[in-house]
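Visitor: Down below are the structures I want you to see.
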Structure P
Amino acid sequence: MPVNADKPHLWKSDIARSVDLYNRWFMEFAPSAYRETRFSTIGLVESALAWTANLTNISPQVLREHPGVLPILRMAAAPPLARDRLIGLAEVSPNLVKNMEGDNKQKTPRIPPRMNSATVEAELEKIGQIVRQLTDRDIFTWLDNEREPTEIEVARAATIVADRLCGAISDPIVRNAQERRQLAMIRQWLEQRGYTYIQSGTRLNFETMLPGTFTFRLNIPVSLQSGSQQINIPIDVAIMPERSSSGDFPLLIEAKSAGDYTNTNKRRKEEAIKAAQLRSNYGNEVRFVLFLCGYFDSGYLGYEAAEGIDWVWEHRIDDLALFGL
């Protein structure tokens, strides 16, 4: 039986309460999450300035040794350069730039190992040339006079560039902080009811989870429709109810938060696709539930309900018990 998906008469009041909860959290905690990231980012910028001799040495050798400085160098330009804009201006390989910056899966920045060394050298030179040409001289005031900057000048420049970097990624900063809070809330709720947290890892999979246990960041393998490729679907929370029997599938929870209505409607298909892939591989008994906080309107909820996806509102977390927990 659905818990919330079949109760549209409650949606309006739940949406209002969810928006209020998110806004209270944002006003109280989002600034601190931003400040913490800003503080660590200032340190990264200061390191980048040290490696590049305060932007007087942006050579291919420096970029080879420290490929992760590239996002910082982009923000040191006037105007700050988007990744694709740099690729176009320098006429370099997108693969090179994306590897140097890492990707959304947080891979370590690197030079592509299979890329021809002479090509790498030439393209790193072009990147350095664009950065040198567009460096914001109002921030890095010492460059025009070819002098050593003072500690205060370096600290000021690092702070400005860090602010630019954090501004470009402010939404992910807030979203990640909110997700950590949501998972901590679910963990507290489960442990208060006797559930045991199991560290996720290569040896843990949904088929070996014991009753009364739960884990975060569990990958579940699925085969695509063609059958020729297998991928892992990451699940935020997997819970094996205490009354489970051998062969039962864990309850799967996706933690979702949103600070506006626009993004949720753009991303609502993601959950439906994930649920459909899981059910096509493991059967219609798969229970895939959303844990919601923030701006999720009736259009979003109706779409998910039509796809057979139920949800728990963070402001009514005790509804988790209605899923057999």
Structure Q
Amino acid sequence: MLSTIKKSLLVGGVTMAAVVLAAGISSAETTKLRIQTHFSPEQLSGKLAAEYIDNIQKMSGGEIEVEMFYSSSVTKSVESFDAAATGIIDCDMTGGAYQTGKNPAFQFVGDIMGGYDTPYQQLSWLYYGGGMEAAQQLYNKFDMELIGWWVPGPESLASTKPVRNPDDFKDWKFRSPPGLETKIFEKLGAKPIVMDFTEVFTALESGIIDGADAANLANNEGMGLYDIAKHTNYPGFHSMPSDHLACNKTVWDGMPEKHRTIMKVAMESLALRTAMLNEVRNTEAAARLKEKGVSLYAWSAEDKQKFREAALAAWPEFATTPEAKALVESHTAFLKQLGVVK
């Protein structure tokens, strides 16, 4: 009798262990994502994106699997957002500024222009100033979910003429991206010219333009802009693009909560590392450029405020939809909270 009981317990125990093991295997949740970025694997931002992917895969114990597409290898950069929304890929790792044609509100999550002085202020709006909630309404309207930002920091101009203060912008001809930036610089007397970036070098050499808005100091140096244009402003103030990670909302909502949390927290890490590393690279570039005879102009707080006032005046002109107006109101309220705007 005792032997029978022991045998029953042994068999029962083995059976129970098998059930538990099977339950453990079946409960392992896997999320497979296809993500596209416009950055190449060799670029600094491409390397940081790769670190992000490696982090989320490791933190999930391999439960999150990512197929990463660099250099917009699936679709054009401007089409990456739609590709995610329609299921061609799962997530877009470009930026909201590419989508201003859909709704001008994307300008105010892509490149706010003239608002914030540092990436830390801009990220603070997103996480502590009600920005995520305001932006999420815009993204959800297009069947997408905003996961987070990574902001390299302020960009610097490249110019063949001094750019010491706002007065130097009078009749200053420069390459500008289309949209809000043209409105802001026109208010300061500049003459923005929208052209493809591939035309910038020839236009600078021939004198068709006096300068260009391209990227931050280190990237401008890397592109060779300061071989032609010997003047710049540093630190920058006029433009600070936000790169985003945005995912198909149905895909995102279907992911386990723990995977969503890992991706969100990892985005905050990516944001911090991006801001810090770019600050280091820009500081190093500034030292090299000074040695090469490039003039770097640090604008005064008063001069920066003149640019900000021009930007604030242009924001309502560009905010022609309810979503854009809501974002402008949100940014303005937070800038007032920070004491940047009265």
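Visitor: I have 47, 21, 18 for semi-axes √(5λ) of the Cα gyration tensor in Å, calculated from one of the structures P, Q. Which structure is it?
Guide: Values: P: 45, 24, 18; Q: 47, 21, 18.
Clearly, the read-out refers to Q.
Visitor: Moving on to the next point. Comparing mean count of other Cβ atoms within 10 Å over residues 139-146 across structures P, Q, which is largest?
Guide: Details: P: 14.2; Q: 18.4.
Looking at the calculated values, the largest one is Q.
Visitor: Comparing distance in nm of label points 7 Å out along Cα→Cβ at positions 283 and 315 across P, Q, which is largest? Display every interim value, and only then the final one.
Guide: Working: P: 3.8; Q: 3.0.
Top value of distance in nm of label points 7 Å out along Cα→Cβ at positions 283 and 315 goes to structure P.
Visitor: Here distance in nm of label points 7 Å out along Cα→Cβ at positions 99 and 291 has been calculated and equals 4.3, so which of P, Q was it run on? Provide the component values of the computation, followed by the final result.
Guide: Details: P: 3.8; Q: 4.3.
Considering all the candidates, the number was obtained from Q.
Any read-out appearing in this document is the output of simple, stated calculations on the displayed coordinates, not a laboratory observation. Small disclaimer: the values here were computed from a predicted structure and weren't measured. Cβ atoms are built from the backbone, for glycine too; each structure is taken alone.
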